[in-house]
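Every number here is computed from the coordinates shown, using simple stated rules; none is lab data. Since this is a predicted model, take the numbers as computed values, not measurements. Cβ atoms are built from the backbone, for glycine too; each structure is taken alone.
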Structure 1
Amino acid sequence: MAYYTNLFSPETYEAFSQSDRSVSGFRTTQHKTAKRLKPGDKLICYMTKLSRWIGVLEVESDCYTDDSPVFYGENDPFEVRFRVRPTVWLTKEKCVPIHDDAVWQSLSFTKNTSKQEGGWTGKVRRSLNHLDDEDGEFLEQLLSSQADGGTDYAVDDAEFRKLVSSRIRRADKVVAVTVPEDEDEPSTDDAIRPSYGIQASLAECGERMGFKVWLPRNDRGAVLQKWSPDTDSLIEVLPLNYDDTTLRTIENIDVIWLKGRSIVRAFEVEHTTAVYSGILRMADLLALQPNMDIRLHIVAPESRKQKVFTEIQRPVFSLLERAPLSESCSFISYDAVEELLQMKHLGHLSDSVLEEYSEYAE
């Protein structure tokens, strides 16, 4: 028997709570990982946005594929499924915050780390991450004790409702949208400086993986103070055949990895509180070239993840011609970039390794 993570958004938490709780589903990108699970394994459930442990599900079948709606009324993306039996399922007031001191200092991936840092988030970055037996057993016992009484952790219902996405119909399907509240942007340059270091790290990762790298001309001086290309990997001219408007948009993207004449991945590094600019540029690109098939990433501090997800699900981005922006553009934290850079065998890996560090709005 092994333990694995199972991530729920507030929306899917409510949908599962209102169902018969006999099926748990995952995106098709996790089909290969899902095949590792066996009946008897246990899923330790965690609610994103609220950052709380919420329940334990025992796997009762091998994985199978089914696109019938369970978690959403239509267009349910969680098609890789298991039959499960909930041994613990808590109300949101009983769900245990991961930042609770007793929890934080007991888990192998959080203890002795700062709650303000994001390096610990790898285990709860995506579903079906394997948990050490000690961590799994601790969480299972903790959640079981909560079901028997335990401690109440207050949840503001109005604030919780803001975390639950609304659903609207496009011409082709129903999608999630959010309408964020305005926030002021910082007026100093202090927030900008860390972004150059992240651009440098992304550029170095791309170089080590064998890609050509593009940086905006206005950023090159600052980024090259932190990254010294070992080869001719930094290109001076984009080898792309697009109209001038599209090319100007692409030239301003913070980091681009290219193979031959094709863009493989594009990164916008968000350093402001509002996190608008990079998301707008990605949306502009897809509006100009709806058939463009590239991987897009918003890179920002872990503390801004929820803001990125909220912005990326605005109606204007969810109604793009090709598909909602949230389906093609993921979030990667600053800490995840640095973690990727430290991989010893990065030069022998394909760019698909980034999917292990990418998180998508749900």
Structure 2
Amino acid sequence: GASEELQAMQAHVSIILPVHNAEPWLDECLRSVLQQDFEGTMELSVFNDASKDKSGAIIEKWRVKLEDSGVHVIIGGHDSLSPRGVGYSKNQAVAQSSGSYLCFLDSDDVMMPQRVRLQHQAAVQHPSSIVGCRVRRDPPNSTERYTRWINQLTPEQLLTQVFTANGPTVIMPTWFCSRAWFSHVGPFDEGGQGVPEDLLFFYEHLRKGGGVVRVDQSLLLYRYHPRAATHSVLETTIWTHRVRFLEEQALPRWAAFTIWNAGKQGRRLYRSLTAASQRKVVAFCDVDENKIRKGFYCHEDSQERPKPRIPILHFRAARPPFVICVKLDLTGGAFEDNLRSLHLQEGQDFLHFS
């Protein structure tokens, strides 16, 4: 009867596609929607955020092709003078869609044909997780360290490395999750330019006990170009959110900890902490003999008298747990070897913050 018809109309998966001046990439992106090998019902929900190029016409052209092959297309948008931003656009695209699962897609990226099928499989098994995937970077030599990090994190590290400057351990253009879970966590922050809406959503997801799962196949061509929205968020904004999240989620477990890096980044972290967290810092540690010879770091801006003097130790003389402010994959493996030599457990004995 009627309820079965409704069931048939309601898509299994909604592909969520915010668009703003995406003309150069949109054909390839939309072709990749058409080429999905997923056998369930699929719909495409596009929100055109005040594009001033030919994006609208390209979307209309593909609407016909997609509808002809059984993919329902919903197009929303506005043509004000200025865009409302990705957070707003994604929320609108989700709101106008109806699928039980949401597959996030950026207009400059390209899905492999098996993306929806494989991520849907994983999401069904992990109803309160964000499911990501491995990616192929284009151009291949852009952001090599970041791409390696995205693709090589272990299942445990997807949860332990959530404090680093890299941001979410599965990247937003690869996100796939149930609508029910999205509604429980979301929506995205709509502050617009300068707001790291994916990071804030990811943190909220983790606060609510959400899991992080990655399909270990490369299911997305992930494009790098300097015009990307990512570049409009200030590093200081992200730093502040990261420190807050570290203090809220990780530091309460520890009565005392050591900051690994007596240099600029380590000291910056120390200065960014609340007074209560600062009091838990028992030492800095490092490999740099000059810093270790100094013997201590004096916190000049402190209101406390006498001003706190934090010992600087060689890392072998320091005691875990560590908050590590050394960038990974930069020292030709020297730092990683040092860390490995201590036989510590990530998440319990140390966390990466850089």
Structure 3
Amino acid sequence: MRRTLTAVLVLGLLGCDPVGRENGRGNAVPDVAPPILSPVEIKPPIVDRAPTNRVELIDPPRVDSIQVDDLKQSDGVVDILWAIDDSGSMTNERRTLVGNFSRFVEELLRLQVDFQMGVTSVIAGDGGRLRGTTRIITNTTPDPVAVFEANTTFPNSRSRWEQGLRMTQLALTSPNIDVGQPNTGFLRPNAALAIIVVTNEDDSSFGSTDYFARAFRGLKGKGNENLVSFSIIGGTLPNGCVPPGETGLYGSTADPAVRYGEVATKTGGIIGSICDASFEQTLLRIAQALNTLKRVFPLTLEPIAASVTVTVDGATIPQDPVNGWQYRADTNSVVFLGNYVPPPGSTVRLTYAYSRP
């Protein structure tokens, strides 16, 4: 029986069609026909060279609209602290300062500056306290020159430790500015601050000039650093100088104001010479630098120039290149000229047409 089954299997295998081949291990491997590749024909693109019609772009119609810009003039408020060298060698220079003081006040009034002024000394013994019976001089103080002269007249015998930077700092900080203290009411919250030192010696305060410049600029609060300036009328750099008529006198040479000059430079102040025959030009430069009133007012949009009209607190201002206002296209602003600078706190209204799509 076993032989019969074996014979049947052998005959069955012999009867199968041969497909593929063996791989040597008794496994069938099919034959795979090679692929038939057809050639690919690459043809050049067909370009339509027929002419096309040009497209004409036409600007959309423009419509004139009216714009009104309401702008505010600054308040023009400045507090001015004088720190004066009270030494005997400064007697002539203090007289010169008093002699030029009226011109300084006149310029401030012309510029419509709302000012307060106080005087302290540069010596440590005074501690930054304001001097005089009338400690604060304002726009309305009767005979401000006489008050200033009284406040800058010092006793003959004084201490010689001169610390102008430290004394001005003390004058402008607590406790001197606290209620009931000597400098109460001097610093106004909305005012710019100007410090002016007049001396023939350099500062001997402890602390770097960077420290004092930062301290002064920080007095008006963060973001208001530019409201503070420090100016010096002192000895010239690099070797100092001798005031007119004092050549050969003991102690007449003014020391170079190195430290004061550095603080003035860091705060954008004015530097003048204590050896000038007159301080008028330096004082005028300081006064003009204290003018916080704006002459230039930018427009929000670009106007049709001929349409611009200007009013200040409701009053129409004439368009005039000398005494009135003028539009400047290069800065897109209105500039006030001559006697028409808007007064402190006034409202400037700029009305104009502008074109829009």
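Assuming 86, 29, 24 is Cα extents along the principal axes in Å, for residues 56-151 alone as calculated from a single structure, say which of 1, 2, 3 it is.
It was calculated from structure 3.
Given a value of 0.00 for FRET efficiency 1/(1 + (r/R0)^6) of positions 48 and 64 (r between Cβ atoms, R0 = 25 Å, to 0.05), calculated from one of 1, 2, 3, which structure does it belong to?
3
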